[in-house]
Structure I
Amino acid sequence: MLRYLARHQIDANAYDRCVALSPQRLIYAFSWYLDVVSPGWTALVEGDYERVMPLPVHKRYGVKAIIQPLFCHQLGLFSSFDTTDTATISRFLQALHQHVRYVPSYQFNAASSPLISHDSSQLIPLTNHVLNLQKPYSELAAAYSKDRKTNLKRGLQQVWEFVDTNDVIPLIDLFRTHNTAGIGRVAPRAYDQLQRLVKVLQDRQQVRIRVAMQNGRIEAGCLLVTDVNRVIHLFCAASPEGRKGNARTVILDQFIREYAGQPRWFDFESPEVENLAAFNRSFGAESEPYVRLVNNQLPDSVRFLQRIKKWLHRTLLPR
């Protein structure tokens, strides 16, 4: 039997055990992670937590909506005892639409995405990039693109000081100053949320922050989230000097070298931006397709009000 549970109704230990044991395991789906990135999240739960589907629910334009949170790349279905199938995912999707009729964005994990049988107009194909770290470093480095090898060599010739730190604020400041031009205005709450998430991850010893310094100034840095099966490149930033000096290339190469030979994947968490995806592919990463579900079953009258609110929101935003 499928149950739709609010956060306070969820047995966090049983829920997290299901996520931990599932073939689809992703750190984003654990209760403690969702408590930071999507407070008030809900879940579909089958049986005694044999299968779970976390749902990042909150209000948008006055109605209940599912929107993929920041710093939470994929969710979807997690099953503790099998790899699941098309019929199972269909049951969960039907239950989802019964409880939440407005889904602007919900991203399924790559393990479940190929099994989704749904109206194709409601599914947006996306591509992540991952690197199998089980190989020795020499083999991984040999698969870098020619340009990446050249830029790595140039970066290693620079006078960089690489420092591991627990302080994410300089990295946020670097991003705020130099890396927002292509994505527009970033709400301050996003940076606050990242700081809260880093604190929780630090308490669990599941985060690493490495920065590149020159003349006493931080010019670039990368933040990794670590789990038993994945190392996730969650956040990064670089100044013009850091980009010119290929500091991020060197840091990522260092991390790949340090995790090489382990049964994990290096997850680049690729955005749908070609130049960034190309940068990730240049490390020899392979494509990992997944899908985003978009669905709106609200009445026409409510959709009309939504359009009005969106128009007012855009019109009243400061220029």
Structure II
Amino acid sequence: MDEKQRQRIIDRARAAYLGLAIGDALGATVEFMRPREIASQYGVHNEMIGGGWLRLKAGQVTDDTTMSLALGEAILAHPEWSLKSVADHFLAWMKAGPVDCGHTCRRGIRRYMLEGSIVAPFNDGDAGNGALMRNLPVVLATLGDEAALARLSLEQARLTHNHPLSDLATQGIAALCAALILGASLGRARQISQALVEREPKFVFARPPRRATGYVVDTVQTVLHHFHQTPDFETCVTDVINCGDDADTTGAIAGMLAGARGGMPTLPPRWLARLDPRIRARIDDQVPRLLARSALFTMGK
């Protein structure tokens, strides 16, 4: 890998992480609203204005971004992968009083706090998107090692979510994101998405989904449909968050994939400028350090 290729990968990784935060901050404004309500109140919601049910400041993010940052910090805290480190960092994150914490995530973290268990038991109600939304640091730290990506994605997911649909979604979207950061073509990206559908037909994304809820099937359908139907970052994220429902999470995942696809030049400057500067600084700090852990960057030394 030459220096030019290296810098392109860093650029796309940074855009994926910042894109996640941008989609989160934009989507939080209209979380739990229906498309008709959004249209009535905003027309098309495409500005970072804060508010929403969490009454956020403009540019403030939710648990999608802050849990990702906690996972990144857990990875960087040890020279080798430590699931206990991840659990400890999630617990510290929850104790610090985040603006939001999903029910399944909270239950899993509390189980660790009370019992010390780092693997959630199977629960038929755990098919939410909480494990998927926070997995980007694993993607960056395992870049170039598909087996490690699949294994560690599943391990961090199972801390709180133990359901086959959550498992597949977390691993499948991770594989897609990694490929995009490495420069996969749009055709290759569609092949990876279709491979996920072949493994689980419920994730079919050819038609516009009816809902964009926190159910991981709705999340994946919404994100993949708009990702593959839109030409650029702004259109992709705007279309996804205007579906409402769990808009901060669908927006975050869409922003991650669209950022990985196009790199930093595709992120709208007005959105970047409004993003919480403390969050942006933490992301900019984590990206090169996580990539330095990856097989791809280690081999390139």
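Quick look at the numbers
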quantity: Structure responsible for 8, 27, 30, 23, 10, 2, with P(r) over Cα pairs in 10 Å bins from 0, in percent, for residues 85-252 alone calculated and labels I, II on offer; calculated: I
quantity: Structure with the greatest value (metric mean count of other Cβ atoms within 10 Å over residues 21-28, set I, II); calculated: II
quantity: Label whose coordinates, when semi-axes √(5λ) of the Cα gyration tensor in Å is calculated, return 35, 24, 18 (choices I, II); calculated: I
quantity: Which of I, II leads on relative contact order in percent (Cα under 8 Å, 6 or more apart), largest value; calculated: II
quantity: Structure from which -11000 was derived, helix-only ellipticity at 222 nm (-39500 (n - 2.57) for each DSSP H run of 4 or more, over all residues; to 500), options I, II; calculated: I
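Bear in mind that the values in this text are calculations on the coordinates, not laboratory data. Computed from a predicted model, the values in this text were never measured in an experiment. Cβ atoms are built from the backbone, for glycine too; each structure is taken alone.
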